[in-house]
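Enquirer: Please find the structures below.
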Structure 1
Amino acid sequence: MTLRETFAFAYVSLRRSGLRSALTALGIVIGVASVVAMSTIGRGTAARVDEEIRKLGTQLITVRVGQDVRAGSGTSADAKPFDYDDVEAMRAQIRSLRVVAPVSEQKIRVSARRANWLATVTGTESEYLEARRWRLQAGRTFTGHEVYAGKNVCIIGATVREKLFNGADPIGEILRIKSLPCEIVGILAPRGQSGLAYDEDNTVLTPLYGFQRRIQGSPNIQSIVILAHPDADTTRAKARIEGLLRERRGIAAGQSDNFHVLEMRQIAEAAAGTTRTLTALLAAIAAVSLLVGGIGIMNIMLVSVSERTVEIGVRLAIGALPRQVMTQFLAEAVLLSVIGGSIGIVAGLAAAAFSQRWVPVPFIVDPQIIALAFFTSVAVGILFGYAPAARAARLDPARALRSQ
């Protein structure tokens, strides 16, 4: 009997008990679908994280006041803020830094025409846009004179534009920050959601000096956004920044920093590693369903051997070899798992595509995952179908015929 004839006969045997075969294959369908869906969603999530990191740039470094909360120490309450001398010192002493932009920000209610909205107002300089790789959709950036004199000008994000001006052109309009009038000179290109559902477009940029003097009421700087040169080693640049700030802030050897430096490259690597780990964990949990499905196949095949004892005895009595009987039952188990695996692959991809309604990640089909899922289902059929097939091959023809 050829391999084709063997699988054709196996298909006919499975159709004789169609409902039982379908229920048996359901375990494989669920297992494969879960693995494919989780892996596809995980791959899309990794791609989304990579896209966000590329948007910010791997050469980006951020310096903030307070201890690194990731280290478990929390924020130091008595940590003094930065000042403009710290910014100038970095620009003068660390040559690997291309852009050093001071940042101070507050959540403030802004208004224009007859509308008002709560937005993040950021006092900074024009270099901030270069460091963040943030382009303008319309208008212009601050001039050197506006930055130096702290003029009442501002650049708004897409969300602020939509809420206050209903999408109309706001260039030249007056925006009030609290009660301070500010002329809109530019509109930021949309960036969308970032991090923990943080809307980057809900922002207003204004010159730092004017922000400190008229809004904040102090010369404090909360953070510094830095862009290293393209060929610079950001890890070495980070070490030099830490050394400079420790010296300027009078931190003795052995004392903890009262600031923390975030290197985007490290964040990117950590995010990618976390995504891979979570995807592997979810796929491993989903793979348990494959084990359950395999046990179901073994159970049903054992029942099938018991029900078809006479048939097996007749085949052996008229000259069929034990290996042919074994191959026949093994083919049934493999066919059952392959059908279930194929349906599971389609169902998994459909579930991953459908999940985009709630999980905003790209739908990326990985051929390796599809191939792995298919061959795993074949392996499950062989592994769990072997014992029942071997049992059928070992039956004694005389006893099998007497069992009727």
Structure 2
Amino acid sequence: MAEVPGTADVVVVGGGVHGASVAYHLARRKVGRVVLVERKFLASGPTGRSSALVRRFYAWDFLTRTASASADTFQRWADVIGGPDEPGFRQVGALWLAGADTAPHLRENVRRARELGARVDLLAPEDVLRLVPELSVDDVVAGAHEPESGYADPSSTTSALVNRARALGATIVQYVAVEALLADGKRVTGVRTTQGTISAPAVVVCAGLWADRLIRPLGIEVPVTPQRHQMCFFRRPPEFASHPAILDRPHGAYMRPETGNLTIHGLSTYDDVVDPDSYNEGADPGEILRNAELIAQRFPCMEHGLSMGGYSGVYDVTPDHEPVLGAIPEYVGLFADFGWSGHGFKHSPAIGDIMAELVLEGRAAGWDLAPLRWTRFREGDLLPPASGASPPHPKLRPELTPRPELKSRPELKSRPDLKSRRTA
């Protein structure tokens, strides 16, 4: 076990998949001495209890780009990340199911995602049924298929990134908690841990559920609500071999296959607020029954399946379900990457690269992080829903912002050449 060093060039707080990715990309860029500090063991928080879906598109261009880039990394891990370790990626595909209320949004988001280079195809209900004959599609109006997506192993992914970071010179400290962020005036000077102080001019907070506790003493108020989510295991009958990962919008659920002829099934939203340091890590009997009913409705053959229990994790949920990401300008050298609200795993390879460039260069070329600033909560400037079946919105797609009508500009009214251009 690594000892706590007295100095570093960058301290990364948190050993989940985002902290691991940031540490790896910092070490890859040779920023100096990188130290990652984890309060327990790697992936011991939300990462280790993630369903670890790897998919490619959202209603927001930013997330489509980071998800798609990360999915490419999972596909070509040995070439991109390198090292002897693998993330356990399984390319089973990802399938969206949309009802009448969300089908128009799904179609538009797929169209835009394809423009951005994401590999996703729009499907009619009959196409969905051909892809997965076991499905019931009576309530499905449209589908979307990502053939190169799937899922990974969250702990293996974290370990693979950390081991590469370590091989590139980073120091990984486990079972040591960061008690406080240190600052001199408006400049970060390091962290205080349970085993001493680490002096550093830059700190990246990837502490998830515990991040708000660390930054609050500096006057940075970010609401992070710890919400318990439950996942249930079901063994498929022998004749039902496998299926893609499925985002089931009509049922408000999602699922993916697991080894041992199992399917993991869970709901998209929960409102069970818990103490992240002490909560029921199993699945409630009533919740198992609820999930069993839903999976049997979607896959009628699962009436002959078998319940195999389940588990719970905790999401670090912000008011708009999007993260705080980027520099915190009130303190020179302070950076944030937390509050992913349950959808952060799939973005981690790309986000680590963005954050490393930001720390090193002061900016991440080609990426606008302003919408993810922490002050949006104080300003009441929350982001709209951004899932693949959410309505397109000007905040997520700037090109949707209405332009001023030319007819409202008197100096142009008498110019027929401009009028003709408006209708071209």
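Enquirer: Among the shown structures 1, 2, from which was the value -18000 of helix-only ellipticity at 222 nm (-39500 (n - 2.57) for each DSSP H run of 4 or more, over all residues; to 500) calculated?
Expert: Here the read-out was taken from 1.
Enquirer: When relative contact order in percent (Cα under 8 Å, 6 or more apart) is compared over structures 1, 2, which one is greatest?
Expert: That would be structure 1.
Enquirer: Looking at structures 1, 2, which one was mean count of other Cβ atoms within 10 Å over residues 246-253 calculated from, given that it came out as 21.9?
Expert: 2
Enquirer: Work out which structure the value 1.54 belongs to, where Cα Rg over 2.2 N^0.38 Å was derived from one of 1, 2.
Expert: 1
Enquirer: Let me ask something else about it. When you work out mean count of other Cβ atoms within 10 Å over residues 14-21 for each of the structures 1, 2, which one comes out largest?
Expert: Greatest value across 1, 2: structure 2.
Just so you know, all these numbers are worked out from the coordinates, no wet-lab data involved. Here the structure is a predicted model, which is why all the values come from computation and not from measurement. Cβ atoms are built from the backbone, for glycine too; each structure is taken alone.
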